[in-house]
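The next part holds the structures, each set out as structure tokens.
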Structure 1
């Protein structure tokens, strides 16, 4: 394996091939919708034609991707991964009390293979739009099309199983282990940053201590030699305290947004005339004001040496 060759991966979120898209493909499914404002998927086609121009029907499977396929080929993608926000089924069991249900006729799965998609993520809020029967048919259709999948399954174990994608003669293996092991014990900065949300703060190791902005932090250097390093912390492993101790990270509240359990606070860590921005979950029982100075105390963290220039 040649470790000096990068792997080019195309990630695409929210690929929706139902509604009007399904209706213009070679094998349109039942157009009936259960939305409060549109009851027939063909209305979406009419709306698109009214704004743009008539759409030839049926279109070929590649049509819905427009110029994207040519650009993907130009980029030389090694893997193409999408979040498939559509149930591929003919099921009529619309999930009750949902305002929107997406489905595509399984006979139109060619629109996925036409784009040479390698993997579909099924972990989204539309996978069960048409019930468990719709999910089962989606799984069979994707499997039959020889497209890998992850995020949903017939049982918990299958839903939690990863999709394994091969790229020959490229890349570099960063770490091998179970998803839990890789998440809890990342062996490189790349893995730490790639798997799950992490905050990265540039620090310096000097004299067996961790320093940030000229301050010695009450953190163990984890055996690193003197030099530049990155301090990685999961957002839920940081405590926000009103007063910054002399050995803690210190910052200023720049923004508070969201509400309820999703409330977040953006904090600028001061490093001379530079600011390093991080965002954390804001405790609901604490009030934060813009410009307020706070301290940050990592409860768990990882340190990785910065690569040499």
Structure 2
């Protein structure tokens, strides 16, 4: 930024802090709107103040609580629910994208050449505020395969003032491995991802390189399905096998869940039936045969949690 822009940015930042101290949320809204005319100033203003803002805006005066997560260890397993939400809410203003796609669209490239693992952990509130603000008058459905996390500085994957609710989809790890092997054409890579053998973050190579914290299947599932996360962030667990067998009831539970989170969509069973008639139920799993060596690896790392969610292999 130039000299004038730097002076303007400092003025806005000081004024922002004064409004925060005075709990002048109306003034904060006006300042954000004014500063948004300069993308760099706006980005810096949010970046340096988001932690204080998010802790104070408990009534969502400034931060619009318009983020809904549809997540799974293999993000491709979100496709059927995505398609249903897009169909059912076709008369609503919504967006459905992967988390890395939303992030890549943000005006943050001067601040981040890539999103490192530490960035992903420490600046999640910043990224999500910009996503929410960019689509302020819509509901934003986001797909992610990341594990829910808490950092040493008590930051979380998302904040309760940003996220309205979430859906987490599980599938038998044996089938997830099969799906990944078909996707990558490489079983070794697929096993490594499922079990997180190298302990490295997953690299998302889209418009912007993003290092995502995914962990192994069991840790990922538990991070979203433990009682604390489910109750605090309004979670719904969908078992993919149940989605196949009881498709209509499972899809109805999605609308119930969104309504419980205050989104107030009419429950229309005929519309659900129309969607199923047009798209069918999710395809049944193929008969999957895995070697004893692979089965032992899966059992060693995943079986306890897999059994908790009704899976065996």
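Of structures 1, 2, which gives 19 when relative contact order in percent (Cα under 8 Å, 6 or more apart) is computed from the coordinates?
Derived from the structure labelled 2.
State the single structure among 1, 2 that was used to calculate FRET efficiency 1/(1 + (r/R0)^6) of positions 144 and 296 (r between Cβ atoms, R0 = 35 Å, to 0.05), giving 0.70.
Here the read-out was taken from 2.
A value of 0.55 was computed for FRET efficiency 1/(1 + (r/R0)^6) of positions 104 and 280 (r between Cβ atoms, R0 = 41 Å, to 0.05); which of 1, 2 is the source structure?
Label of the originating structure: 1.
Which structure, out of 1, 2, was semi-axes √(5λ) of the Cα gyration tensor in Å derived from, given a value of 46, 25, 18?
Working: 1: 46, 25, 18; 2: 37, 24, 17.
Corresponding structure: 1.
One of 1, 2 was used to calculate helix-only ellipticity at 222 nm (-39500 (n - 2.57) for each DSSP H run of 4 or more, over all residues; to 500), giving -16000; which? Write down the numbers at each step before the final one.
Values: 1: -5000; 2: -16000.
Answer for the origin of the read-out: 2.
Of the structures labelled 1, 2, which one yields 24, 21, 12 when semi-axes √(5λ) of the Cα gyration tensor in Å, for residues 24-151 alone is computed from its coordinates? All intermediate terms of the calculation are to be shown ahead of the outcome.
Working: 1: 24, 21, 12; 2: 25, 19, 14.
Structure 1 accounts for this read-out.
Given 2.6 as the derived value for distance in nm of label points 7 Å out along Cα→Cβ at positions 168 and 200, which of the supplied structures 1, 2 does it correspond to?
2
Check the numbers for FRET efficiency 1/(1 + (r/R0)^6) of positions 16 and 216 (r between Cβ atoms, R0 = 35 Å, to 0.05) across 1, 2 and tell me which is largest.
Evaluating FRET efficiency 1/(1 + (r/R0)^6) of positions 16 and 216 (r between Cβ atoms, R0 = 35 Å, to 0.05) on every structure, the highest lands on 2.
Here FRET efficiency 1/(1 + (r/R0)^6) of positions 112 and 208 (r between Cβ atoms, R0 = 35 Å, to 0.05) was calculated and came to 1.00; which of the structures 1, 2 was it taken from?
2
No value in this document is a laboratory result; all are computed from the given coordinates. All figures in this text were calculated on a predicted structure; none of them were measured in a lab. Cβ atoms are built from the backbone, for glycine too; each structure is taken alone.
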